[in-house]
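Okay, got some structures for you below.
Read-outs: derived from the displayed coordinates by stated rules, not from any lab. Source: prediction; values computed, not measured. Cβ atoms are built from the backbone, for glycine too; each structure is taken alone.
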Structure I
């Protein structure tokens, strides 16, 4: 599951490198990850089995993520801010902890009732913390309010043939 997170982000940076005509760089990055993956599997599978292979896969995807991010950053000159991500991670962890603790304190409840109680409470805590940590800003809310409804088409400018 962790490898999938990195893999999704790798797709973004990988396609960006392709668009920038840096396929050779992408190939080199993936070759580095393959060498790491093979070496890691030889080292960790005999001792840790499938868990070792899984962790090697996670780290392989992470290596690809770091190297493709650095390559795209060098070419485009942008910088990512991890502050919002950390705020979302904190809010998610607090929500998960609340739901897990609530589950432990409700051992005699029906599973559906537990879900019916804990999931809404967890969602409220998550949204509250997203606002408290300023992961959701007033500017974001303003942008959401200005969005056009799905399927709404902008009027065509008059006097032009399409």
Structure II
């Protein structure tokens, strides 16, 4: 993974999370908070988990003083999630390709210490968010509501990275 690819993936993940957060804001409180037996209980619980991961990995990889918010309601997500996304994007703007091999040392929740290259932290962050966004999308579908499209190719189209070609 190059620094430019890391920037693209981080921006994609933020874009997709914003789409899903916007969709969640249109739901009523009961639908947001009802336990669905998937992922982290409810739609807001699952979105809160993604937000938590965005913050804990930022604190591990970039700034150990970053506050880690474990529990989130919709208001917290609306105010705090864009902030951590901006921080990830600002950090990625400074990356060079060689930075992708720099080790990130961290402790897992059970206290074990690990180290892995930055590239894998970025990949994990984006893949983790994608997994849980998919679960939240499934919960929205269970409500009979069409969820937002959060696929990477939709991002590419919206950003102009994929264009319509006229038939030959």
message = Ranked on FRET efficiency 1/(1 + (r/R0)^6) of positions 52 and 116 (r between Cβ atoms, R0 = 30 Å, to 0.05), which label among I, II comes first with the largest value?
response = II
key: Test item: distance in nm of label points 7 Å out along Cα→Cβ at positions 36 and 100 calculated as 3.4, pick one of I, II   = II
task = Identify the structure, out of I, II, from whose coordinates helix-only ellipticity at 222 nm (-39500 (n - 2.57) for each DSSP H run of 4 or more, over all residues; to 500) was calculated to give -26500.
result = I
ask   = Once Cα Rg over 2.2 N^0.38 Å, for residues 20-107 alone is calculated for every structure in I, II, which label goes with the largest value?
value = I
inquiry  = Say we calculate relative contact order in percent (Cα under 8 Å, 6 or more apart) for every structure; which of I, II gives the highest result?
reply    = II
query = Of the structures labelled I, II, which one yields 225 when volume of the Cα convex hull per residue in Å³ is computed from its coordinates?
reply = I
